[in-house]
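What follows is calculated from the coordinates using simple rules that are stated; it is not laboratory data. For clarity, every value in this text was computed on a predicted model and none was experimentally measured. Cβ atoms are built from the backbone, for glycine too; each structure is taken alone.
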Structure 1
Amino acid sequence: MSIFDVMLVFSAGTVAGWLLELFYRSLFSQKTLVNPGFLSGPYLPVYGFGVVYLYLFSLPDISLYFRILLFFAGTTVLELLTGEFFLHAFNLRLWDYSDRKFNYKGLVCPLFSLYWTLLALFFYYFIFPQLVLLADVARNSVSSYWVLGFYYGVFFQDIVVSFNLASRLHRLIKESAEKERTRLKIKLRELAMERKTVDFRLFKQQVRRRGRIASKQTIVRFFNPFMFSHTIDLKENIAQYFEKKQNRKRGE
């Protein structure tokens with residue numbers, strides 16, 4: 001498997017994953033049209049890494065049972081590591097399985113691990129053979145290199161902007177947690193996790209809703225609710241987010 005193959009498979013996985021999450025979240029999970037994921041563009045890197053993993057372990061001739069085990073373990077570990085990274089590095093939660101049985105930190109749960117395994121098997125039997133053919137064709141096409149170059153140019157620019165935003169949010173979330181700790185006169189580690197983390201899905205919806213009302217830019221706000229983020233009072237939005245969370249908790 002060449003570097004070109006990895007780049008092609010990764011890019012295809014990010015876009016396919018975005019479409020899958022868009023369908024699932026819009027129709028079943030959040031039941032409203034949302035742009036899923038951490039980045040602004042139509043791609044989800046965690047799916048890209050997942051598809052590269054599945055592609056690599058679809059190549060060797062191994063037993064089906066061992067392949068299923070690899071698919072189950074790999075997709076679960078990838079999901080856990082990605083969730084843990086954003087929780088610890090930025091205090092952001094990108095998804096939440098807290099309402100599912102036997103979940104771990106709301107980041108992984110048996111039900112979704114089963115879903116990922118079934119999806120991996122679907123990939124192995126139906127998508128992998130086509131992806132191999134696509135890679136063979138694309139490898140000999142000059143235009144495919146231009147397309148990949150454009151994709152990665154936009155992709156990495158999005159990463160820089162989004163991680164800069166995440167760093168700003170991290171600082172504001174820590175400030176909010178410190179104020180709450182002082183108010184309650186407790187140690188920071190004793191503060192409830194829900195007061196130290198932000199569900200990025202809900203927060204993005206909140207910012208998008210407010211920005212859409214203010215600017216009427218529906219399409220722009222769908223892809224990037226933080227457009228012109230220097231004009232958005234993120235501190236105010238963080239405060240409003242935690243206030244709404246507390247109000248919901250009191251109403252339970």
Structure 2
Amino acid sequence: MLERWTPPTTEADARIELAAAYRYAHDLGWTDLGATHFSSRVPGEPDAYLILQEGLFFNEVTASNLVKLGLDGSVRTDGVSVNPAGVTIHQATLAGNPNHQSVMHTHTIAGVAVCNHPEGLLPLSQHALRFFDDVGRHSYEGVALDGDEGPRLSAHLADHELLLLDNHGLLTAGLSVPHAFSAMYYAEIACQMQVATLSTTSDPVAPDIDTCRHTKKQHDDSHGYMYRDWMAILRQVERNHPDFAD
């Protein structure tokens with residue numbers, strides 16, 4: 001029988017899980033040199049989280065080189081630095097909602113393209129309907145280096161899985177790393193499908209409102225698939241990146 005996912009109970013386990021997310025994101029091409037970032041709370045320490053070290057690419061992240069930060073802005077790993085924009089984004093979103101255990105942010109071409117659309121993510125695919133009528137939006141304020149932007153970003157995320165950052169990229173949040181990763185996967189694929197669809201027609205086919213609501217409820221009622229998929233992701237990361245847990 002295949003192993004079932006269980007929440008990490010130690011910092012070591014959380015480090016391995018987050019490192020796997022970075023490595024698989026690299027495989028999927030969700031990278032922008034060293035400019036984007038994923039985070040995860042530390043089990044038993046709700047005021048602390050893990051994030052990648054400044055200057056590392058996603059395929060260089062390991063469990064041991066992740067950086068531990070406090071929600072008060074303190075760096076709890078000696079001798080390392082982190083992307084200051086990452087601190088602004090992750091500190092605010094994790095501090096602003098205790099239900100968010102993991103936050104992920106990307107700058108993909110399709111993601112930014114949809115963030116630039118005046119209507120945002122359109123209900124043009126089954127993937128997009130996971131987020132139907134449940135997407136936050138945040139106007140662009142420049143590179144996220146100003147600490148006072150954080151609370152506004154957090155307020156716009158609220159309880160959503162997905163936040164569109166205008167002119168910037170996608171941000172997802174979840175009850176776990178698998179949850180946030182699944183949301184990012186569905187959002188990214190939905191964005192790619194939207195860009196492809198709108199490149200072929202200005203009058204795309206879309207489901208009626210009742211079908212959109214029904215499909216959204218189906219997604220909400222069957223979140224177990226994200227943990228099933230995560231276990232397969234872990235197996236693939238173990239095959240392709242045997243050093244990720246170092």
Structure (1, 2) behind the derived value -13000 of helix-only ellipticity at 222 nm (-39500 (n - 2.57) for each DSSP H run of 4 or more, over all residues; to 500): 2
For 0.50 (FRET efficiency 1/(1 + (r/R0)^6) of positions 131 and 203 (r between Cβ atoms, R0 = 35 Å, to 0.05), calculated) the corresponding structure among 1, 2: 1
Taking 17.4, 55 as the value of Rg and Dmax of the Cα atoms in Å derived from one of the structures shown (1, 2), identify that structure. 2
When relative contact order in percent (Cα under 8 Å, 6 or more apart) is computed for each of 1, 2, the largest belongs to: 2
Quick check: 2.3 is what I get for distance in nm of label points 7 Å out along Cα→Cβ at positions 115 and 179, calculated from one of 1, 2. Which structure matches? 2
If we compute mean count of other Cβ atoms within 10 Å over residues 3-10 for structures 1, 2, which one ends up with the highest value? 1
Among 1, 2, structure where distance in nm of label points 7 Å out along Cα→Cβ at positions 35 and 59 as derived comes to 3.5: 1
